[in-house]
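Engineer: Each structure below appears as structure tokens.
Bear in mind these aren't lab numbers, they're just calculated from the coordinates by the rules spelled out. Model, not experiment: these values are computed from the prediction. Cβ atoms are built from the backbone, for glycine too; each structure is taken alone.
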Structure P
Amino acid sequence: MSAPLTPPASAIRAHEELFTWWNSLKPAGGLPPRRRLHPADLKRHLPTVSLTEFRSGEDYRVRLAGTGLYGVYGGEITGRTFAEVYNSTAADYWRGELDRVVRERRPGVGAHSLAWRGASHLSLIWLRLPLANDAGEVSMILGYDAVVGLASLQSGIRPAA
């Protein structure tokens, strides 16, 4: 029997900090522009930060992945597409989640098991924040992942597929 579990307080705090920072960059009625993103603003969170590029009609491409994500993905994923990083089930999951972020032009949050990597005892508590290009369209998605060691994760966060 599995008792309901919640993400660690540190993951929740990091999500709140990053969301507040992202929200502070938003112009009236718009999304934060990619050009306003400065690594110094995210220094404490950089190890598990990612930047994913969105181009209509193309697969998502990881443009930056912090060094803390190497162990999660088994190596460097910077410059790789979702098809190159994930198995088909995990790639479809992430495409669906990021498609929603792009379409709705608002952040996404959730939990995703790392069972696809053979690590069913680990999950990601993730946050994805859309960033706009100069035309105001979503072109990048800032990600933050907290790795938690739980066999099953049940919380108020949108469940993983």
Structure Q
Amino acid sequence: MRRSPVRDLLVGCFVLAGIAAIAYLSLRVGGLAGAPPGGLTLYATFDETGGLKLRSPVVVSGVKVGQVKAISLDKSYRARVELDLDPHVALPVDTTASIVTSGVLGDRYVQLQLGGDTQVLKNGEDLGFTESAVILERLIGKFIHNVGVDKGDKEKKEDNP
């Protein structure tokens, strides 16, 4: 069987197209491709981020409108989260940012709840209303601790009429 240069060229093109498709899909899944240039940058300050990560989605009404660009500490040692949003999104000044969990033990993301003000946030402004992440382990610990305290208090009251 002889080698055919045309067939070798077609196989090579097919392999290159496959490698390009895998690279494109890897970038899309990783969240590195398709970011709009010159997006709207907003800041939100939280007491607790609860495992929020870089490139976590920012969602309005269940629709992804951006991602978390950076997480740092401010001067008062609170978490300052930089949000990179779609430049076409117009958010009212009284918009609320909450860190929520996808499912019971899923990943964390930022949910924006729109307000009713007519003025809109401008690039580089802070969201005034935030709600920190709820840490499931802390809630369980408080529940267990409070149940034990209440039970002990009831026993003390029964001993001392």
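Engineer: Comparing FRET efficiency 1/(1 + (r/R0)^6) of positions 19 and 75 (r between Cβ atoms, R0 = 30 Å, to 0.05) across P, Q, which structure shows the greatest value?
Structural biologist: P
Engineer: Work out relative contact order in percent (Cα under 8 Å, 6 or more apart) for each of structures P, Q, then name the structure with the largest result.
Structural biologist: Largest one: structure P.
Engineer: Which one of P, Q has helix-only ellipticity at 222 nm (-39500 (n - 2.57) for each DSSP H run of 4 or more, over all residues; to 500), as calculated from the coordinates, equal to -11000?
Structural biologist: This figure was derived from Q.
Engineer: Also: Given a value of 9.4 for mean projected area of the Cα convex hull in nm², point me to the structure among P, Q it was derived from.
Structural biologist: Structure of origin is P.
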